[in-house]
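I've put the structures underneath this note.
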Structure 1
Amino acid sequence: MICVEPWLNGCLAGELMGKFVPPGSKVAVIAGMLSTEDHRRKTDGFSEAFPRHCQGGEIVRVIEGHEDEDESFQKTFDLLGSVPELVGLYVNTVNCLPVCRALGAHGLAER
């Protein structure tokens, strides 16, 4: 877990993920509400840093779950079904349990 200024938080997460995943990896961002400055700035920082640290890496989607458990689960579940080559998720919301449940529902909990 990284906890600092929101934009820097996103930058650090983007740098770390960019160094952990192979070049050309597809990742996604799960945010609470982009109208919330904290979530938007974390997303912006990640979006800026990830491609710099993962050659050919791509952020395939930014999902906004609006801090609603059902919406977060369904959008994450749909994402995992539509982008099977997805390698990583940056979750910048406290509402992470529905994301974990979606991973489990797709049999990806161990991955």
Structure 2
Amino acid sequence: MLVKRLLNPILKNEALTRGLADPEARILVEWLVDQAERMATGATSENAAFSEINRLCRRARAIGRFVLLWCHQNERGAAVQLAGSERFTWPLPTQIIDPCELMLDILHCEAAGFAA
């Protein structure tokens, strides 16, 4: 299976990073690319890999929106509401945090299996 084909839904989806600054957008896209590369080697079928990539892209879009609300728009109530509706299980920040640091913390938790 070609990794490049799996990367298309990530690299062509501007909604993933809409509203984010370049540093945290880069972190999010790099994380997704790493996930896609892993899937390319371990997927049972191409359809299963694309399905999982689409699921990850939806989750990444919600994560990006959370970071945008929490850090850039200072809309913590809306961010907490989003976290609840998306069933994010990672710990919510308790104070002001750098967007890149927050993105890295969240993706670390996602990789560790805190995600639904």
Structure 3
Amino acid sequence: MWQPCWSVWINEDVAIKHRWKGGWTGGRNNTVNAGVSMATGHTHVLSVIPFNDYNGTRYGIQTGTLADPNGPQFNYTEDTPKDWNSGFVMMSFERSRLLMPEIIRVWGEDEVEFRGKIHGV
């Protein structure tokens, strides 16, 4: 029953896509070029970059990866250093507007870093 799509729009101000702009600046470039907050995951970078202009604040969100960046599934990188992080981004909304997204980053085996503390999972 899953319906494939190229993007998901949370509201008129927030879009989620697998990819668009690339590299470590991809999140910023996505929101600058799209004119809305945009979340992507293709780069495996884990970041949230606020961008401000005359229309207000929007966010360039890169959601990292849930996999271990050094796992065997990434052998195609030929043991190259990767600017990737295991984790994800939590988006919260207040009055239909996106608040500053929060990063949840894998810290260690069965642990994540969130809001300045280490939490067991």
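We did not get these values from a lab; they are worked out from the coordinates using the rules stated. Predicted model only: the values in this text are computed from it and were never measured.
Summary of values
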| item | result |
| --- | --- |
| Comparison of 1, 2, 3 by Cα Rg over 2.2 N^0.38 Å - largest value held by | 3 |
| With helix-only ellipticity at 222 nm (-39500 (n - 2.57) for each DSSP H run of 4 or more, over all residues; to 500) derived as -16000, matching label from 1, 2, 3 | 1 |
